[in-house]
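Undergrad: Next up: the structures, one after another.
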Structure P
Amino acid sequence: MTYLSFTPYFPTPDSFVGPFVSDQVNAIERANRFDCVLVLKPFPWYALSLQYTYAGRVVYGVRSFQLPSKILPDLFNRLNRWFFFRRLKQLGISKDERIILHLHTSPLAKYGVWAKECFPNCTAWMQHHDLDPLLVRMGILRKCRWHQRMVVRNRVRFLSLMDLQICVSRLTLRQLETFPSNAHTTYREYKDTLRNFADLPPVRIRDSYVLYNGADPRHFHFSETRESRDCFRIGCVAGFYEWKGQLDLIRAVEYLITRSENHAEKIELILLGSGMRLAECRQYVHEHGLSENIRFESVRDHAELPDFFRSLDLFVLPSYFEAFGCVYLEAYACGVPFICSAGQGSTELIPDEDVEKWVAEPQNPKDLAEKIAMFRKERYQQSLTVDWNIDHLIAKFLKEKVK
């Protein structure tokens, strides 16, 4: 049996986007349920090379012709279908062999449909990593009603033909099950966009599974050796986008600093990432005189994150539109507790009796500051409701879904 992971998210030697897919593929290979495990990734049609290697794994490119900024994404389906099957033939994939095609993000669902049409023994899985499971907020025409309705109709049609819908949290699954309802989200931009699809049909779900991302214990683990310092260090790892909430975290730390002027222990916040809101956050820190306490660092390779996590006292990501967030579990695996926002996928990890300790009100810097201050004073232990070990999560999943 051959396993194919087809994903737009996979790290390269120069870009570290998608490490959660890399960890998942490695765990699937370690489970020894497949004769062959391959990673496919959409490449621009003009790419000179159709493969690269990251952390010892070869990633095979599949040419894809698309207009810029996701305009009319299904316009070139015939050409892209031809690119896809040509690549599978080059990789020696026979039409007679049993294949599991594991697709990541709904725009790739059409490849699952094409594979099922031509490979009689093909099973298509679709995995959703976003609380916007149909990715209706993407592209320059995301606010153009006629364009988005056309895109959504096609995605619903293709997704409804998938054999299995995999979601990274129960909340993500609810978002998919209830689409196009906006009952399960508080994010205004997404709620407003969903009104354009209120009369469209939902996705017909044949089967579903909640598969938390997990962390690889080979890299993310506790270390007895801890850096000696005289500060309370908070860390955050995320792209700088509105819904990630870094500015709320900065304001929370500012609030703590004003309350702790005579406290012997300095507060330090380190923010890792890049994105469109980075400049705004930098400007706020500069204008409010917070540079001694708050600093920004560039994106790091996934292999470097364990040392960063282990240098922290607390990890905080106050995102208010978060399907799950593997960084929470990665920090936890390194012995660092985390604080998240209410109503997100990550809150499914927190026992009900501990919500007051670890879950802050979304977009409320003062409440977030109080949660941080409470932990800073008490230093209590964190416990979770799920197993964070990715090998255990994948083994259980494959046992249930691969017969």
Structure Q
Amino acid sequence: MELASLSQPIALAGLALAASALLSCASTSSTATTAAPAVVGSIAKADWGTVDGKPVHLWTLKNGSGMEAEITDYGTIIVSLKVPDMKGNIADVVLGRESAADYVARTQYFGCTAGRCANRIAGGKFSIDGKQYTLATNNGANHLHGGVKGFDKVVWSGEGALTAKGPQVTFTYRSKDGEEGYPGNVDVKVVYTLTSMNELVVNMSATTDAPTCVNLAHHSYWNLAGHDSGSILGHELMLPAAKFTPVDATLITTGEIAPVAGTPLDFTTMKPIGRDFAKMPATKDDPGGYDHNFVLSQLPKSDSGMWLSAILRDPKSGRMMEIWSNQPGIQFYTGNFLDGIPGKNGAVYAKNGALCLETQAFPDSINKQGKAGWPNVVLRPGQTYQHDMVHRFVTAPANP
């Protein structure tokens, strides 16, 4: 991914830090590309049980540059993602469970594709062209992440390949008309590529035979120190977002787009996640913490048309993740509802043991159609929904 646009003036205050960090990373990557021979990597497929009477598989992708991903065709879940630090020490940086049966018992949306519509839809209702649709409600009175049995809870068809960019697995699924209350048959494709540049590339697309609502999101829970290393409140985060979408008591967006300046939601310059965390207190129905959609400023941009969406750094290991996407928003969630879920290798995931950074259209956009600044999430026949994102892993000196 070329970063030529970083040399242009950046209007958003605070992005100078991000630009300089990215230029440094780009320079390092460019040198590595010139000096090192091309590495294709490897891909393997293994049986991983059954769900709903269908065989489930575990795909292992290795890029030959120190990264390895395990991905299952149940929910297109990234089960593990192993990433080196500056010294070559490897850590698995995503939360996950031991088996397909464990994910069926309780997923918490670990590592999955959330859809047909990610995030919340108020009251589980929306209208398209004057016709109202009623969806399954699975988050109080609201619809969340596709409903009772969304895309995270079905078995997809997988196909692996070695490409010039690295090992790749393509998952496909047909969501039938009426599934969870949604209209139209929707054909969905999710492609994961692990590049030799230590990038996890995720490409999501969808088509439909009737007007419907589509807003997909990738839902990994990240802990750059390692999935079993405890709280992420010491991680540092930068979000190139000067605005956010406020929510009501049930976490439904109000329709307002408000500035982050002067609030705990200001991440326009890199800061520890825990710095203002106490200003996001618990309430009767909410354990407290961050669970907000940020309006991305869409700067800086890459030549491929994606824009910087987040920079996350673990100061202890020095691992840093940049997220680039073509989506207008990003949901930042600090694992507030993690409550001692059994994880991989005997790990137990407690509150704030990981965080999510979900690029997306804004929550409940389907009920805000026509409001200034809100994205269109209606997909019609003849159109293709396209959601592209890159998770680039680099290293910076660890704090002593």
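Undergrad: Computing mean count of other Cβ atoms within 10 Å over residues 130-137 gives 21.6 for which of P, Q? Mind showing how you got there, number by number?
TA: Values: P: 21.6; Q: 13.4.
Source structure: P.
Undergrad: By the measure distance in nm of label points 7 Å out along Cα→Cβ at positions 322 and 354, tell me the structure among P, Q with the highest figure.
TA: Details: P: 1.5; Q: 2.5.
Looking at the calculated values, the largest one is Q.
Undergrad: -2000 is what came out when helix-only ellipticity at 222 nm (-39500 (n - 2.57) for each DSSP H run of 4 or more, over all residues; to 500) was calculated for one structure; which of P, Q is it? Write out the running numbers ahead of the final one.
TA: Numbers: P: -10000; Q: -2000.
That value comes from structure Q.
Undergrad: For FRET efficiency 1/(1 + (r/R0)^6) of positions 186 and 314 (r between Cβ atoms, R0 = 30 Å, to 0.05), the calculated result is 0.20, so let me know which of P, Q that is. Can you show the working numbers first?
TA: Working: P: 0.75; Q: 0.20.
Source structure: Q.
Undergrad: Follow-up question, since we're still on this one. When relative contact order in percent (Cα under 8 Å, 6 or more apart) is compared over structures P, Q, which one is greatest?
TA: Numbers: P: 14; Q: 18.
Comparing P, Q, the top value of relative contact order in percent (Cα under 8 Å, 6 or more apart) belongs to Q.
Undergrad: As an exercise: Rg/Rh (Cα atoms, Kirkwood Rh), calculated from one structure in P, Q, equals 0.94. Which structure is it?
TA: Q
Each reported figure results from applying straightforward, stated rules to the coordinates on display, with no laboratory input. The model shown is predicted, which means the values in this text are computed figures rather than measured ones. Cβ atoms are built from the backbone, for glycine too; each structure is taken alone.
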